[in-house]
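Presented below are the structures under discussion, each in the form of structure tokens.
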Structure 1
Amino acid sequence: MTKLIYATNMSADGYIEDEHGDFDFGPRDAELFEAHTELLQSAGTFLYGRRLYESMAVWEADATLAAQSDLLADFATAWQAASKVVYSTTLTAASTANTRIQRHFDPDAVRELQAAASSDITVGGANLAAQALKAGLVDECQLYVWPTVVGRGKPALPIDARVDLELIDERRFANGVVRLSYRPQGR
């Protein structure tokens, strides 16, 4: 059975972006970028909220990114190869290939998508992931915790639901980031 994985970068105090919408928490390094690329390569479908999709679309729109290094080229290739489902009430068309727009999140449609999938599915965007968590769809949370505190902003996890988590893995990166992998209890 394929997994639905919520993966996100977050500050040590639990935010995916600060109060100004900034999500640059510190210097990236090759080791961390490779881990993100491995996750993308394992997934055949990405479920995105609009804002995350728009920030990730650059991996198809800007060929100069992939031309900078083999590492960036691998990331761009993995991102472009996957199908994308974007949940948005405002987008009228997708700007990238292999992408479809859905107006509303439908847990039953995601269950059907997962049942038919031959590889894992990732969900990104805090609001979309919160809906998936509350619907009991998420099989794993991969939280990349950055060594910075931003004080306030957009929470990485739902603030209006309780989800008990079981730690299943952890990994430390040289730049101070820690990936904590959790399975929601009952999954």
Structure 2
Amino acid sequence: MLAMNKFRILGATVITIAASVMITSCGHDKRSTGWEYAPNMYEHIAYDPDQKNPNFKDGKTAQVPPAGTIPVGFVRFDYPNTKDGYEKASLEVKSPMAQTKQNFAEGQVLFMHYCSPCHGETGQGDGLVTQHGYPNPPSYSKGQSSRGGAMKDLTDGKIYHTITYGVNAMGSYASQLNPDERWKVVMYIHHLQTL
């Protein structure tokens, strides 16, 4: 008798569980498990950048950073894009980059990718663009700078200023090369000045 009661209780439990599973699984979206784990992972409460936002006076979510702020990791270059800024950078700016073989090699790779199409692989101003009618940039070892002086005498500050702002037909490379990469290119250009 006792064994029969155990079987009845066990049978009732199994039937109850089976009925619960069938009832909860019927009539729902087949792709849904019915359970939500961390719904804020896919139903976010944050505003999208293009949404209206009542938390700001202008109603925009995407806000311009406050004036005078500097992004994390950004290195300020406080020399204006003028002839005076160029000359001041020449006197005051020195490369903070360590003179290592790795930095030199990385500078060479960056120069080949970004600079050699105009300046040529050896810095003689004979890059591929000159074959398409563009004027030759001056040679690093033999040419004269359009701002005065020999290209072989360009200082760290002058080269960095030119990469940052551009000059004449050369545009700024500040968006393509971060400050450390610019210093590596400067290091490689100093090598080309001796060729």
Structure 3
Amino acid sequence: MGKLFTAILPEHKAFIEKQRMFFVGTAPLSAEGHVNLSPKGYDVLRILSPTEVAYLDLTGSGNETSAHVEENGRITFMFIALEGPPLILRLYGKGRVILRGSDEWNHWTPQFEIYPGARQIIVAELHAVKTSCGFSVPYYAYQGDRDTLKQWAVQKGEPGLGEYREEKNSVSMDGLVTTIGQQAAKL
């Protein structure tokens, strides 16, 4: 049923590129901390090599992924087949956060369409790729992307988004400082 690989194979890449949604999982080192599982939509993920992926992270109500990646680097991506043959594919790696306005941001942004509300890019070096059956995952039909986040970001504007990020995205729910929080502390 499940198989373990050290890199993304061509058939994994083809599967990932067909998915319209994926999930990102991270966790703090503390046993008391909260495991975070975050769904991602839009065309924001890029496979850079068989062992490196990146995604454009959009402004949201929390920023747990950044806090956890800053603390320990661990990150997991999960893709599930909601149409066609069943499959679950996970990518395991060590992540890092690239903030808006940095030299690295300017290096990475040509890889992406920059959506309103883009706040950071998460890059992950992979050490494992695992497939599993997905036999119990139900079928769902894609009906389209929601424009709600894009509209919200446009309405807030860049100054408003900056204030929002500083207020809501600087510290995780467990009290860990995010990359945005670290940058704000330096200013």
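None of the figures in this text is laboratory data; all of them are computed from the coordinates on show. Fair warning: this is a prediction, and the values are worked out from it, not measured in the lab.
Per-structure values
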{"item": "Comparison of 1, 2, 3 by relative contact order in percent (Cα under 8 Å, 6 or more apart) - largest value held by", "result": "1"}
{"item": "Origin of the value 1.07, where Rg/Rh (Cα atoms, Kirkwood Rh), for residues 107-154 alone was derived from one of 1, 2, 3", "result": "1"}
{"item": "When mean projected area of the Cα convex hull in nm² is computed for each of 1, 2, 3, the largest belongs to", "result": "2"}
{"item": "Test item: mean projected area of the Cα convex hull in nm², for residues 51-146 alone calculated as 7.7, pick one of 1, 2, 3", "result": "3"}
